[in-house]
Structure P
Amino acid sequence: MLIRRCAIALFVGFLSRSASAQGDAQSRAEARDIFRELIEINTAYKAGSTSPAAHAIANRFLAAGFPAKDVIVIGPAGDKDSSVIVRMQGTSTSLKPILLMAHLDVVEALRSDWSMDPFKLTEKDGFFYGRGTSDIKDGATTLAEALLRMKRERVQPSRTLILALTAGEEGGGGYNAMTWLVQNHRDLIDAEFALNADSGDPLIKNGKPFLRGLQTSEKFYQSFSLEVTNKGGHSSLPTPDNAIARLADAIGRVARYKFPVHLNETTKAFFERSAGLETGQLAADMRTIARNPTDSATAARLSASPFYNAQLRTTCVPTMLEGGHAPNALPQRARAVINCRILPGETPDAVKATLTRVVADDSVKVTFVDDGNRKPADASPLNDAIVKPLEKVTARLWPGVPVIPQMETGATDGTPLREAGIPTYGVSGVALDIDDIRAHGRDERILVKSFYDGVEYVYQLVKEYGG
């Protein structure tokens, strides 16, 4: 009897592993087909539209048996640049949903710039090439495939899972779909927290994963105008209040100014944990700054790196310049745009006051480029409910790879969600080679192995969070 039970157990185990392997193979094939379909739909704003991609995803979920009421294609302008929202109902009536998000739109790509068609998925030398392969149609694919596989394998989560693949994140279209959804259809996306595939990338170095990012915050984008005006005159009669000269002095002072070092929960944890991946002076400096952000010598050494400098402080940089009206006339007007990336917890008003103080010239008017009324969102909190599932799946699939909290220095669709009170965490599943990141660039690509590893990683992660 014991032998028979063991044989039965082994046979059941074999069947389970075989079914899992078949499921993996089916999932890989389906994911590649979804990826190909999304890449080959031009979703750039000028030459394309996200609507065909939104409908393509919707059709896959309807074909998989999702009720029509749970699959919605929606947008503010009819069927132009639409988003798709899919709801997978959970068993719990007390737990709030989890939002899974990525964007469908991509930046423009010209065939003449690329060595291949940017809107055709090309597999070559171990890479997938195409516009959006890394930003962020790989993320949209892995999230969609996770829910489709759960449906196929009859996995029902405790929490309701909401998939939102949206338009307008890359700009240029005049509207951002996530902001529009928050303001007009929050019920469709309301969640206890969101997982954003557009940030928190795992990173590969020398062919191996070495860092699992967890993005909990991002800097706030705010531009300011520095402007000088005066009566001008003939260029043969120079005056000391030349508008261009005064503006140039002001720009120089702003460019040389460094905002104070401010660490929050996320950036402190980033430097603490990143120290374990480095050696020598850099590792020591990371540990020191985490303990003592006021150590000026340490801050100066770290600030030599643009990446670490951006983690340490608010940054402001001149990005646009205009002035004068004729080559033989004193300028009557000169204007510069200063683009600032503001740390969570700081405010545009405080930055404006600092710029005014640094400029130190009453003839230079400092103003917001837009209304300046938005308030930067605080970082999403680090807690066990978020960190533990991520660490569990990472340890299972990528043993020894640390989970490191990150602050995004750019911007994603996490901003409008955090501003609306929905904590948002960047957790992409597709690892990027730290020395070969091509998002927005020519011949954008990702490793084929990273894509398939990401399909499995995101499936296990979504199941873990969904309970």
Structure Q
Amino acid sequence: MSKIFRPFISYGCVFFAALTLAAGASAAQPAKNAGPVPAYSKLARDIFKELIEINTTLNIGSTMAAEAMARRLRAAGFPENDIRVLGPRPNNKNLVARYRGRGKLRPVLWIGHLDVVQARREDWSFDPFVFLEKDGYFYGRGTTDMKNKDADLVANFIRLKQEGFVPDRDLILALTDDEEGGDANGIQWLLANHRDLIDAEYCINPDGGGGDLKDGKPIVMEIQTSEKIYISYQLEVKNKGGHSSLPVPENAIYRLAAGLTRLAQYEFPLRLNETTRTYFERCAGRETGQTKADMLAMLKTPIDTAAAKRLAAASASYNAMMRTTCVATMLSGGHAENALPQSARAVVNCRMLPDDTPENVLATLERVLADSQIIVTRIGEPFLSPLSLLRKDLMEALDRLTAAMWPGVIVTPNMSTGATDGRMLRRAGIPVYGVSGMFTDTDDVRAHGKDERLGVKEFYDGVDFTYKFIKALSR
């Protein structure tokens, strides 16, 4: 997963925040002493380089990377009994390490995935599996998704250990395989086979969070608390058909098209949850005029429908935050150019709010299509995962650290349309929060694509942020 799947931070909100920060001269720049200790900057970079240069694509697996990180933790003084490299197959192993604390509170789990999507040399300007620093950027497959954050976590666990820091709780690090695809997902396997190794009060998943840059300036710090649920339905109409020279009103394509037209005009009911309500509340502070007024109106009970309509018209992402959405994505019908269609089919893809249900969506589709001859069936089983309720201690730490390192930057929860390993933990009863201090350019998203890169400064700032964040949650 990558920031490409975090679309709900509105560019209207980003734009007005950019104006405010620009007016504040250097307000968007990190504090002068925000960088990590030089020795640990080098350590983080060395680990980052090592991970990038270990190919962990699907056909190779992540075992070599897991073992490399285990060696670093052992060398830093972590006991052998607290480091486990295990998995379902020789090539698909995960690293689980435990940083022992005082045991005053239940553990916090920190996760990241080691696998990356395929990258071919001929598609890139240089070898994607050779770490390159050039013109203020680190290049290589996984520089943003998400070996940068894996290196960040390993470097900070080592730093804290060598500094003698004793947290008030155990800290668990799980670097896993197969998040990007395949049948050996590490979090799923660990939950099924070694739940005790990763059981925690809550989880921090850097893959689901991070900051946005606009025109080189940090604008928004996001914390992912939930993911919309992916679910698709097939719509089908059948009839006896006939010769195209003898058309009749009963036409499968026409019936289906009429139903889809009704669906296109329908909007699911407005519904805000804790995450989206907090989003509008916090973003309103950076907006002006009608947009600000509409965001504040969204906080009323009941929701101001006129305000919601204006926001939805202004931004597809605002609209998706407010409701379950369903949209036709595939269409087929007929069997011959000179025959009346005997069948017509469409696929409707829905992104369901975490507190909605597949049964409610199905019933709504049938009601809106309003035609008993359009048969609606669910395609596959959705992966249901609940919302993680916001934690006061976590939000206060994020607000405080962000204000110190990036003055003026908005901190806001978000609800992702994409999938991360967090959904599996949430369904297993472990709340998950996507948090990372790594900022990337909203206009230059290269995860999964050509010449993936991350700013050098953004990497080091993110490493320093995580160091402070871990300590803030652990004492």
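No lab work stands behind these numbers, since they all come straight from the coordinates. Only a predicted model underlies this, so the values are computations on that prediction, with no experimental measurement involved. Cβ atoms are built from the backbone, for glycine too; each structure is taken alone.
Assign the value 0.10, calculated as FRET efficiency 1/(1 + (r/R0)^6) of positions 141 and 325 (r between Cβ atoms, R0 = 35 Å, to 0.05), to the correct structure from P, Q. Among P, Q, the structure yielding 0.10 for FRET efficiency 1/(1 + (r/R0)^6) of positions 141 and 325 (r between Cβ atoms, R0 = 35 Å, to 0.05) is P.
Taking relative contact order in percent (Cα under 8 Å, 6 or more apart) as the criterion, the largest value within structures P, Q is that of Q.
Work out which structure the value 1.11 belongs to, where Cα Rg over 2.2 N^0.38 Å was derived from one of P, Q. It was calculated from structure P.
Can you say which of P, Q returns 2.9 when distance in nm of label points 7 Å out along Cα→Cβ at positions 125 and 429 is computed?
Numbers: P: 2.9; Q: 5.1.
Matching structure: P.
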